[in-house]
Structure 1
Amino acid sequence: MRVLIRADASIAIGSGHIARCLTLANALRKDGAEVVFACRQLPGHLLQRLSDQGYLALGLPDRFPQGASGAGIEALLPWQADIEALASALGTRQRFDWLIVDHYGLDARWERAARQFADNLMAIDDLANRPHAVDVLLDQNYSAQAQDRPYAQWLEGACKTFLGPRFALMRDEFQCQPIVIKARVERVMVNFGGFDAARQVYATMLALSDFHDLQVDFVAGLHNPEWTAMSELAKARPNWRLHTLVSDFFGLMQQADLFIGAGGGTTWERAALGLPTICMTVAHNQQLNAQLLAQAGSHLYLGAHDTLDPQRLVDAVAVLRDNRELRQSLAERSRALVDGKGAQRLAVALAAPVLALRQATERDARLLFEGRNAAHVRQWAFSADLIDWDSHVAWLASSLNNPQRLILIGDTPRGPVGMVRYDREGDSVQVSIYLFEGHTGVGWGQVLLASGDRFLRRHWPGVRLIQAQVLADNAASVSLFQKAGYAQAERHFQRVLNDE
């Protein structure tokens, strides 16, 4: 699978768009995808960082003649010029399977024109304020989940949406255990993004000046405008450490008892760790999400940075420092929102149109044996007993010679993900499905069922009905078949195959 990502970073825009796209790119690359980035060469661009991580990073012009000078980060770009620049940068490279765009300045007009580069399009958005013409849309914010159909008026045609922190693009290490909530805060971490154009790290330093007992890590980011002043402050305080960038941001977060930061991408990283947070927004697009998370009890939100009375931050730190119960509540409520598997879920969704199933062979005996006997499969099987090897080999040999049975394996470049089986009787079939160890909880079940439907239509075009039997308390399978378009009959699910 070939994927093109169009996103920008700069001192004004920040690094968040590139950071989350890079996380998704890494997940896609693990599944065998080739990923290419295209970014404008704005001051503070991250093209070298992308190249250092092994990605082809194509540079686009930093500005277009038609663009308005001084336009804000949410202002629309001249889309025709951007398309022309992208076409020039791509040259004669072959067509992509997916184009992912993460940019406030590009809308449906750009997306329609970008169909010339890719078979499928995905947009990553936070604003729900402009039209999209894509196949998949991701908004990982809690505000997208909490609102009623926020993108209903903005999507053209059939578009699959992934909304809320369940799909937050996070690195694998954030599938982790929560930090321990101590009786008293000992260590604080402060970060306001990759560039901190709002100068909030410095403002927070001033607010924390009188908390002499706190160990504080200030991660100021690249090109921080207050670096000299911050360095002088840090020199006078042995408990303070000032960093530009850190190689192990996750490890530093794990050591903290309290985080002070903005409402950007680290929101979900903090939530996954259960790291109590004092949040101040540094951009308009962060405010609604931060407000709703505060209402849900997931962090303490003080408001927009440019209207904040510094004493409110001092008071908030003083309150949380000794209030373990409040910090524990913030940790539990925030952690309930995420599990760290969002990037894997999106990688699976993008793989769905290009996933091919193959019929099982005798060489799959060991794979199917271990798959069927896995604890997570036997837990919901009608017979939870372990199957012995000889019985399994005999069953597989018989199945492969049975013209009324179809056993399909879902393969990816990283290996097989699951099995779907169809048993035919007349114009109906009975379906069974399970996933192999390590592939549950990220959407492979839906992909296998959808791919199985397509295979079934080709292999047995006369089939009109698919039925599935599920244990009543197997909530995961009930949800799976419902999402796949199956209707629940008295004691089973069934799906009618219409001509397409």
Structure 2
Amino acid sequence: MTNGRVNWRVTAGYGIVFAFALLLLFYHLDNRPLWGDEAETALLAKNVFHFGIPKTVDGVNHITVLGNLRDENAAHVWTWAPWLQEYLVAGAYLLFGENTWTSRIAFAAIGWLSVILLAHVSYRTYGDHRIALGSALLLTTSEIFLLQSRQCRYYAVTVFAEILIVYGALELLSNRKRAIWFLGTALILQFYTNFIVAAANLPLLIGLSWFSRRQRQPLTKLAIAVGLFALAALPWLAYARTWQQSRELVHENLLAKALYYGTEWNFHFTPWILLLLPVMGLFTKAHPAQSLTASLLRPLEQSLSILIVGYFVILLLPLSELRYLLPLLPVGCFLASAWLFRYLPWPLLAAGVIALQATTNLIAVVTTFGLSQEHGWRAPLVQFIGGLNENYADRVTDVRDFFSREARAGQTVWVPDPEFPLIFYTGLKIIDGRLRTPDSLPDWILPESASGLSGQKSLAIPDSVKAYYDTIFIRVHDSDRLDNVPEPDCYQYRATQKLTDFLVYRKKM
């Protein structure tokens, strides 16, 4: 590695991977409008920008998903989730103004930094540029990582924090003081984005405690890190009364949930076969020639293996949400890259497997022997790149454009859904029909939802009310309600060419 030519190649390799990640994360970042959850974050961020805190009432609209003070307190301050994502977006608004691109830029930037940090941690751990480049490439080309990092949502923050947790685990086992700050900061970042994924790191903390049990100093550092995290989390727990949210949970079949998570992980995160490579070590003489001694590398990898198993167990408690698995993705990339170069007989073969995983889902398809009929062969990276150039149009964009032309500021719209995207883009006053009926005749009525966040499809409008309205049919894309949800099984890369009539009622003059 001291040869100048080798160093040039290594530098070029990192430059290519990081530049590719930059392109995939930032190119055409505003090529489709904010969908429901994104618009919720953006609207709360606008209120942070104007009021200093995420107020749910801005003088025109009420930003609530559940209503009845279930996601806010009596002062109309958002309490359903911590506020870090809203403050990140508000900061972008302060610097660049309020629009689709600025709503997403902070998270795309954090996603890019995650790729760089994973490469750094991988090299610090293994001292092998092949492993570092492999792990970074696997993360860079992960479809679900790209989709969720290009969102006006917290998802990329949890990925970055999880890599920092892995770094903290490495430093803890090496008995370095900065382990305290890495672990403490990472847990706090995750908690103030989504406390479920922060709690899911408990198995790792238990594993680190076990492997450090005979060493007083690492245990003390771990205790201090957890103590700092607890002190930082307590104010939110007391303010938001997070424990009350358990009333909103829907009980699901645990076996079905476990199968769902296991299958989705295999096809959209890291194929299980790559994480079972250490089994080959029982039959080979593969030994890592890395920068760490075996006494440190073995407990680190065992702790991360415990994390993966325990993470899935903990996720059986809340609702089934694929985004909860996302923080575990860099751990899968980290271990898969290391184990491919360790247990496969030729480095070129390991690189080929990484390239195959980066471009297709063939490994997952082949290793399930056709048992999953819902997941056929795909080239996700090609589909993702193909979708970047498209100025995506769907039902939301068509209805938004209609109101931009026909409605006036301050007019009211009665709808069967929160319609957060319409609030963000039009500034109209939205009356959520799930929660209340209008006090007087609204200017407009949408009998069906445009954005469909809640899933409630229609309003029951009395004939006596319809008499006061003109009936308008506009042509809209017949898009799926979940077409912009950033999950591979939902997300549509190409806009449908099928159009349909969309009914709008306009109050008679």
Structure 3
Amino acid sequence: MKPFDELRRRLAEVSDLARASAILGWDQQTMMPPLGAPGRAEELATLGRVIHERFTSPEIGRLLDELAGFEQDHPYDSFEASLVRVTRRDWEKACKVPADLRAEMSRAASLAHPVWVRARRENDFASFLPVLRANLELKRRYISCFDGDYDEPYDAALDDYERGMKTAEVRAIFEYLKEHQSPIVHAIADAEPLPEPPSRRFPLELQKQFELEIVRKFGFDDEAWRLDPTVHPFASGAGSQDIRITTRYFEGNLDGLFATMHECGHGLYEHQIGAELDRSPLGRGTSLGVHESQSRMWENLVGRSLPFWRFFFPRLQELFPDAVRGYDAERWYREVNAVEPSLIRVEADEATYNLHIILRFEIEQDLLAERFPLEQLPEEWNRRIWDYLRIEVPDDTHGVLQDVHWSGGSLGYFPTYALGNLISAQLWERMTVDLPDIDESFEQGEFEGLREWLRENLHRHGRKFTPSETLERAAGVPKIDPEPYVRYLRRKLGSIYGLRLDAPAPS
């Protein structure tokens, strides 16, 4: 067998195992009985070790050596050149991590998840502290595997989610956001507030029906997708034709609808990756920042837009007549875009959401550097929430325990949410040039134009290119720029609140 064909065969086996692990993880968070947690932890640890050993095997290294120079014989954007190029980078990084450490990290994350679920439910940070401490120590051991490879320790964690991104780059972007988004939040806080929504009910079965009607319009395929409830919404699956998205429901509001649209955006990305990339390291999104651009785009730029609600509001009235009595589409649009600092990240408005992420980004660096005792994490969290949002945290359930990420050891993940916001605006500006009638399409309930534009310009490429290369190909810009997103916020929120939200004067 030729070296390339042998490499592809071995990588397909690794991909199959990784997807089996993903389905076990999905099951753990949606359907597994609680007493299955210890056994599931061992299963995931075994799979994690086997996947790592197979991928980092000397045979893969030998094949890559035999394929030295292979990329030069094929176009840069070909499947062949991309597979060898991306695999070589992944292999070189993975080989620095011992298989036992990888297995231990998988086991610890699996064991920590039910502990986090219970601690969150019972507002009991002390019970979560031991597993958090274990995950942090494992992450430090992981980062130490790359000693000398990065400018600062957090770079190694960030690179797992946003290939090639440096902490210093994120820090500079976030400083810009703090400088330019905070004045928007302050100006709106001083403005005439929007009317308070009334107390009301959105029956859960009707919510589920409404959500499915919407995401089917987006591209949800009942033959290839699932939608299930969970504690913390996420998207997963086992390939482009096996998409698993999750959500959660609240009878007093439609926050679950926006979570479902968010996860549908993730699912569409995976669903539209080119079939030729399947069962390979190229067959998933290029980075989590780019992935988050898709979820945030469908949740906010589409799902919180006025053209979207001009189409769907009559259906909202049919399903929930008492809840929206006295409303029209414009009033509902203003309500779902209201700016009000809040405790929960996933329910935050567009103007304050990035501040939640910046807080977590800064805390994670402090955690890795052990700048304060871990027992003081809730106090640190609460202090920073006050500094950024001027609100008091009533308990740890609504504070430091709200996110699932640290139970899985996923330090370095949080920045990608804010980066996704910025990328979504850059893509949107390019897309609206190519599709100038997109608002009219939304008003008719037609989303195929946007979906196909994303497939052609972004989704189908999977991981063939680096995040920056992908961004340049799709949006025509070589790097993440926060200004389009800030410009979008000023324009949209200025119109809703009747304000002129100018850029701050240079200092």
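Just so you know, all these numbers are worked out from the coordinates, no wet-lab data involved. All values reported here derive from a predicted model rather than from experimental measurement. Cβ atoms are built from the backbone, for glycine too; each structure is taken alone.
Rank structures 1, 2, 3 by distance in nm of label points 7 Å out along Cα→Cβ at positions 182 and 390 and report only the one at the top, that is, the highest.
By distance in nm of label points 7 Å out along Cα→Cβ at positions 182 and 390, the leading structure of 1, 2, 3 is 1.
For structures 1, 2, 3, calculate FRET efficiency 1/(1 + (r/R0)^6) of positions 214 and 446 (r between Cβ atoms, R0 = 41 Å, to 0.05) and state which one comes out highest.
That would be structure 3.
Here helix-only ellipticity at 222 nm (-39500 (n - 2.57) for each DSSP H run of 4 or more, over all residues; to 500) was calculated and came to -10000; which of the structures 1, 2, 3 was it taken from?
Computed on structure 1.
A value of 11 was computed for relative contact order in percent (Cα under 8 Å, 6 or more apart); which of 1, 2, 3 is the source structure?
1
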